[in-house]
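Peer 1: What follows is a set of structures for review.
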Structure I
Amino acid sequence: MIDANKPLSIAEIKKVLQTITDPSDERLDAFRLDSRKGALTALNSWERKIEKQQLKEMKLQEMLVYEKRAWSHGKKLVAGIDEVGRGPLAGPVVSAAVILPKDFNVIGINDSKQLSLAKREELFEVIQSEALAIGIGIKDTTVIDQVNIYEASKLAMIEAVEQLEVQPDHLLIDAMKLPLSFPQESIIKGDAKSVSIAAASIIAKVTRDRMMEEYDSIYPGYGFSKNAGYGTKEHLNGLDQLGVTPIHRHSFAPVREAYRQQHSSL
């Protein structure tokens, strides 16, 4: 129990700081007058933590601009749409459509490429639990090779919208226009500008990464669980030594060349 008549120990100050979230809390003034190095270090650490939190909160509000504008015009179900997997040599392209509630207030949502694996997994679960609706679209290598990766990405996005349990009344799309009747906005680098698109990028990324982990157990030797199908040295070595698998994209030059080498030696 803390004795109010004697100075707090550094450990006690740290404990109190853990309970303070308001920068105007009067206890902070007393800590600022404490000349002990440990007290100042603890206070500086707390201030940096609060500053980071405030920046994240500001970022969230910035990323809600497109959603708020749509809501202010009477739109109630705004879907953010994004895809992952355009660049890999193997695996599907995966898209997600996410409709978030107006009171969505989760700090840390961002472009999935900017997040650590652990953070993506954490936010994936949060989005799954809080979203009003989530749709997933997947186009495999057969489709990619038939229509090209750009068109396959578009088809995956359309499928994601169609898979939503509720019909959206406005679409926010990362750098793409879709042949759908819904009002829509194409936003360049939308996964860093719209929280709904960023949420979709997280859902799509985690979904695809998990698929590639499963493929790694089916087709070992390419490093799919680590490289998600991108053309890393391990992956290219696997192509040279093991050949082309059913999930490789023949329309991509390194795969096409590996397939030609594989069959010319038979």
Structure II
Amino acid sequence: MKKITLALVAVMLTFAAQSQTILTQSADPVNVVDGGVACWDNVGLTYSENSFFRAYYLTDFGVNGDFAVSEVQYGQGSADDGKLINLNIYTADTDDLAVANLNLIASTTHTSSSADDLSLVTVPMTATIPAGSIVVFEVNAPSSGTNTGETFFPGVNNAGEDDDSYLSAVDCAITEPTTTSAIGFPDNQYLMNVVGDDLLSVGENLAEVVSVYPSPATDVLNIKLPTNIEVQNSSLVSVLGKTTGVTYSNGTMNVSGIAPGVYFLTLDTNLGSYTQKVIKQ
């Protein structure tokens, strides 16, 4: 009879932070400093199915509209080359995942590489989460069956967490998502992040998310927008209403050829119109 145990793998690394809104429960969401436990046969070296979970209230992160997921991130303590990982995004009716009802929103897969050991793995994913939701992110590592050399251990750190990390592994009698503290590993604080943008409603105040700089401008006016906002038309007009012919392109407007003065920038976007006074010096 094979022996199934929870095995701990140690690892260390530093990684850079991402932009956009990051849903995370980690005080340090980027640095993998250790490897987590997983259910596997450490004698026969076969790997059991493991699922690692995190939950996030959108409103806790200042997200008031729908949330457009662009990528997910998870720590990899160690993994064998070619290990397939399933990545799932759900909504839930509670952040107590032991009793939560999960509604699958989106899934993708990633093939592991041992070159990513001790690092944060980033995988593109597209999903739209309804406003006000509880988001659940699952990293699922399937069973290897009778094969060896198909392991995955999650990346963790002990910097602190704002909510629980959960593990389920039927072969280790963890039949429902259970907190890592409850199974005796409180230091297993999974690095699992969901990255995206707060989708604005039409007519909502774009001034809260659009950044135009510098003002005064000399040659180039920079316009920074969230990734979910698309500029459909643009204009830059003088205070007398004269059109300059300067248009928006790839986040900038070339104002080097217009006279010094006060102008009004207007952007027509997929989420409404935005107008701001700018100064050319």
Structure III
Amino acid sequence: MRDSRELAGAWSRFQSHGFVPPPPDLADLVSRYWWARWNLRGEPDYVQLIVPYPSVQLTLSTDAPPLVRGVCRGRIRRTLSGRAAVFGVTFRPGVFRRFLNAPVDSITDRAVPATTVFGEDLPAPDPAALLDTDPPAAAETMATELGRLLRARRPPDDPVGDEVAGWVSDIAATPDLRRVDHLTSRYGVGARRLQRLFAEHVGISPKWVIRRFRLHEVTQRMATRAAAEPIDWAALAFELGYADQAHLVRDFTNMFGEPPTSYAARY
């Protein structure tokens, strides 16, 4: 049976999270900082669904060493237990190649020690502050400290990576981009080179990125509709370029691990 804490946002009783925007001088590298904390003492573990994005993450946790997490191609389920917190940096898709000094697809579906990327003397702030103080204020302080780290470790500019990052932003903002051939025509690059550049700088295929951002529109539609307002799935499938509703549901289920109606029940 389904954990009742998954439904209708009941997870917010024991978990909270938030975001901190990057300062202007790091906005070309960082999409956002984020934090989460939970308290499950005296309760069973909770399996959390995390939706994947084409972004590399640096995570600092109270219950794990600092990690660099590559892009995950499929659904992510993490087990939360006890009382803990995590602070993260979401890097802008396309830019982490310059930090990693290797193709980003070399860490796809993997997590590696952050020290292997940022050095053994990684001056990481302590996410325990999120547990014992006002979390938004603690997160602002941690973002400031990590900003110093990123400025100190800032790699040389990478014009190719910046171009690919611009393509990903364009895909996110342009609903009409639904197929790889739309990208090759728009950017004037062959399909093989496009695939190679995405593997090198994003860590995932352009087809995956397109699908992820089109499905993001589905979750946005769920979030903005009135509670009693039904979604016309057939019309939405057509609007997003799917042949029919069944294809939309299949893609959504493959990406998120459950059909859209079950996902909607969480929130």
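Peer 1: Out of I, II, III, which one gives 29, 28, 15 for semi-axes √(5λ) of the Cα gyration tensor in Å as computed from the coordinates?
Peer 2: III
Peer 1: Could you tell me which structure in I, II, III was used to calculate distance in nm of label points 7 Å out along Cα→Cβ at positions 43 and 155 as 6.4?
Peer 2: Clearly, the read-out refers to I.
Peer 1: Which structure, out of I, II, III, was Kirkwood radius over Cα pairs in Å, for residues 115-170 alone calculated from, if the result is 13.0?
Peer 2: Checking each candidate, the match is I.
Peer 1: The value 0 for helix-only ellipticity at 222 nm (-39500 (n - 2.57) for each DSSP H run of 4 or more, over all residues; to 500) was derived from one model only; which of I, II, III is it?
Peer 2: Value 0 for helix-only ellipticity at 222 nm (-39500 (n - 2.57) for each DSSP H run of 4 or more, over all residues; to 500) corresponds to II out of I, II, III.
All of the numbers you see were taken from the coordinates with simple rules; none came from a lab. For clarity, every value in this text was computed on a predicted model and none was experimentally measured. Cβ atoms are built from the backbone, for glycine too; each structure is taken alone.
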